[in-house]
Structure I
Amino acid sequence: MKSANRRWCVAVAAAYFISACTALPPRAPAHPERSAEDFAARRLPGKLSDLPPAADGWDVDAWFRVALALNPQLAEARSAALAVAAGERTAAERPNPNLNLFGEYVNAAAGSAAWLYGVSLEFLLPRRGERARAMASASLETQASQADVAEAIWQLRSQVHQALLDVAYAHDETALLAGLVADRESLLASNHALADAGEIAKSETLTQELELARVRQRLMRAQALGADAEARLAAAVGVSVAALDGIPLQWQHWADIKALTPRPSSEWRSAALIGRPTLVHALREYDLTDIALQSEVAKRWPQFHVTPGYAWDKSGLNENTANDTLHDNELAVSFELPIFNRHEGPIGEALARREHAGRHLEAVQAQLFEQIERAERAWPQALQAWQHAAAAGSLATRQHAAEESAFAAGATDRPTLLAATLAATEAELVTLEAAYDARFAFAALESAYRRPLEGAQELPLPATLVGAARS
């Protein structure tokens, strides 16, 4: 009866282990054709219920919120962080014992022989603090991956803002250049009429034709840049360009630079120098190398493997014990003997890696210093350049108004009025370009501090990132 129970227990245990080894989650096959069709079929209206109707136009924050929900690269970064975070459960698990089933053929001195059947369990006795170090290392890797997600979120915001800025700038520049082309064509027609009347030399019209060709080239370049910006906006949002049809892409009041009044503070600089996601990642990498060094040092102490076992046989080894059951209890202990080395090589490697991580941390912080200082210097210069361009544009506008009044009073001719119109339009284009440069410098300042300086936008950073930066 006992033998039958023993066989039943062994069979159940074997079935359990076999099922545990063969049970796998269902495979989710990848179909590039289907995913490409799904991506091409994406449409923006209705993706987020709390957004205003797309036909009414979205502001910058609305475009960013859509990108947060649909951008494939951000989704990849989030899934990568989840994959790393799953390692924390693995690090917290305790090692399972190893089950050994064995048979031993024994020859006795009396000439009889028998098979011994046995089972043993091998237990690993981890070194002191090894599991805690593994859990701490997994937690640090999770924090580093969360810093990567935070950096990906900011990079996505920068991509959306830059694409929208380029679209808005190309739209306004195209409108001004189209008017400039029309005025150049009118001026050229007037000069041709004067040349036909003999009032001016025909060679003077060549300069106007050359200027008209240049303006047309500028118009085509602006249109091409606008089309490229729309494609970049669609990529940042996570849709095809066709999904942008019917949705206004203008960024109203983007050129109103006087509304931007950032006042950089020492607190922002300090927070950026110690809390930027790239720096947090470098800090966590340094902490990881330090824990790795502790683990290598701990390997100087032996790690014990304890193996208790039990063997039995009922066939007997001699005549006097032919009907008795032979019992054999075993206990084995194994560990590494530090004869040839005391782990100096791996410890030296871990020390070198920690030193390299420290140098990398300093290099990252130096880059942050450079980026912040350049952005803080560039913004006032860009703002001043825009102010000068705006003042010159205002003067050109007043001169144009004066020429219009003189033309209405018959005090000047049409070519003179067209020349004043061209000068005013060129001044507007210079002011528009200065506004673009100022916006670009403003965005660089935001990127340097990694904080929005306009509006009340909040970045959806990982919840543990702030705590990670302070620890």
Structure II
Amino acid sequence: MPIARETLSRLKAAAGPRGFSENPAEIAPHLEEWRNRYHGSTPLMLRPANSAEVSELLRICNETGTPVVPQGGNTGLVGGQIPLAGEVLLNLERMNRVRRVDVEDMSAVAESGVILARLQEAVEQAGAYFPLSLASEGSATIGGNISTNAGGVNVLRYGSARQLVLGLEVVLADGRILDLVKTLHKDNTGYDLKQLFIGAEGTLGIITAAALKLFPKPQLRETAFIAVRDPAAAISLLRRLEEATGGLVSAYELMSRSGIDLVLAHIPGTRNPLNISSSWYVLTEATSGGRFPLRGIVEDAVAAAAADGSVLDATLAANETQRAALWRLRESFSEAQKLEGASIKHDVSVPILAIPEFLERGCAAVERLIPGVRPVPFGHLGDGNIHFNFSLPKSGDDKAFLARWDEISRIVHDLAGSYGGSISAEHGLGIMKRDEITRYKSATELDVMRALKRTLDPNNILNPGKVVQI
């Protein structure tokens, strides 16, 4: 149903001259996501500058029954940030202040529109470390990271966004501001309300600011690119490195040779850092303080794994330039696969020890369905999160291949479910997996999710139709 002209006028008046746009050219980039799978429409993009403005805008929307879709850096991959039914778009990029960085307290407070890379830089300049790191950190925003419970490469040691949040400022559907911006590490006074909004994709409230946990800045960083015999060998090496370093492994990424080949073919300036070819590689990073013999410990652990045949070859970065080159290989997987043509992607997690069998069975099942399909699995082996992607056969047609998305996803998701896994490890549900999740969550779980939605957003104005259908 079109939004009443009177309502749009009220929203524009509340937002102020700089707080909205009706310019189609300005709005257009905000209406489709990176994979080009979802395309939306909106009569109005609101651009509030502070939580008070968000409060007034949501008050009007709730009073008039006007649906609103929140958006940060528009880096989501499941359509959760796109106004698919002509809703008002609430873009939070103007709310971009880092309010405070306190190294003594090891905390920071940032507004939802702060770009992740900018927060990382501000914290580093203050002498501390914010460990959330992902390929889209140059455009992804803090509010979006928290609303999707972003994971990234450092979950193994530091946890996902959920573990990094100390407090939140949230505007509820009726416009009330829920001020939970505290930097306490312990507060055992009933329900932990902030947790309701982390990973909720803006369906229960709009996150406008967050208090975040900081860590000491690493003094040493050892990054290794390793050819391994197979995924089982990669898991064995992970355990060896964790034991040898005393839990100092921050990142542990599994990469298939098929993905490396795509990166080398499509991303200028990349090269294979090893002389041998293997079907599987690991990129791992460990960090520590300055008086710890980290490099020798990592070298010894890798050498021991090479002696038993788990490791085939390895190289450790000698400087920051080499480290950046190794990480560029891993972070270019998605871009390279996009340049290769159509691909069907999955963000799943299974118990770590089940990964080798899961990969073998999943690849075989999809290859039986589509002969010649090219599996490109990669991801965060240390926390069981695999991006189980498939590129079309070399002689295939993009459109025909993408038409098989649901068939392939059913195979992958059912297989992940059979291991007690998840069909969305870090990207969220959005619209892409909203209906699919009903196959894997119990009726009771879904009832509780819907009850929360009805309680906090009784008029269903916040990102309606995403995450859970009511």
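Since every read-out is calculated from the coordinates, none of them should be taken as a lab result. Predicted model only: the values in this text are computed from it and were never measured. Cβ atoms are built from the backbone, for glycine too; each structure is taken alone.
Calculating distance in nm of label points 7 Å out along Cα→Cβ at positions 252 and 364 for structures I, II picks out I as the one with the greatest value.
Can you spot which of I, II the value -0.76 was calculated from, given it is log10 I(q)/I(0) by the Debye sum over Cα atoms at q = 0.08 Å⁻¹? This figure was derived from I.
Looking at structures I, II, which one was helix-only ellipticity at 222 nm (-39500 (n - 2.57) for each DSSP H run of 4 or more, over all residues; to 500) calculated from, given that it came out as -10000? Going through each structure in turn, the value belongs to II. Comparing relative contact order in percent (Cα under 8 Å, 6 or more apart) across structures I, II, the highest value is found for I.
Between structures I, II, the greatest calculated value of mean count of other Cβ atoms within 10 Å over residues 372-379 is seen in II.
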